[in-house]
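In structure tokens below, several structures.
Readers should treat all values here as calculations from the given coordinates under stated rules, not as data from a laboratory. Note that the structure is a prediction, hence the values are computed from the model and not measured.
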Structure 1
Amino acid sequence: MNKVFTKILAIFWKDILAEFRTKEIVTSVLVFALLVLVIF
């Protein structure tokens, strides 16, 4: 179980770093979060 979790975490971390390099998803998530806060 621990090896599976380690592999999942490595893939997740690689994906997060790739997203932060492009910064496309980050701005979309921030706009969405702001809209959710304003609506609710």
Structure 2
Amino acid sequence: MRSRILVFQHVAVEHPGTLRDMMRGDGLDWTTVELDEGEV
């Protein structure tokens, strides 16, 4: 079973950054919830 990661983004300029690159490299799936854009 693959792990899924849920990322809560509070400010547009504070994205997962380096962690995003590592997650891609490890083949992990994630979903970003952009709280700063009103997503709930």
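Worth pointing out:
- helix-only ellipticity at 222 nm (-39500 (n - 2.57) for each DSSP H run of 4 or more, over all residues; to 500) derived as -6500 - corresponding label from 1, 2: 2
- Highest-scoring label, criterion being Cα Rg over 2.2 N^0.38 Å, among 1, 2: 1
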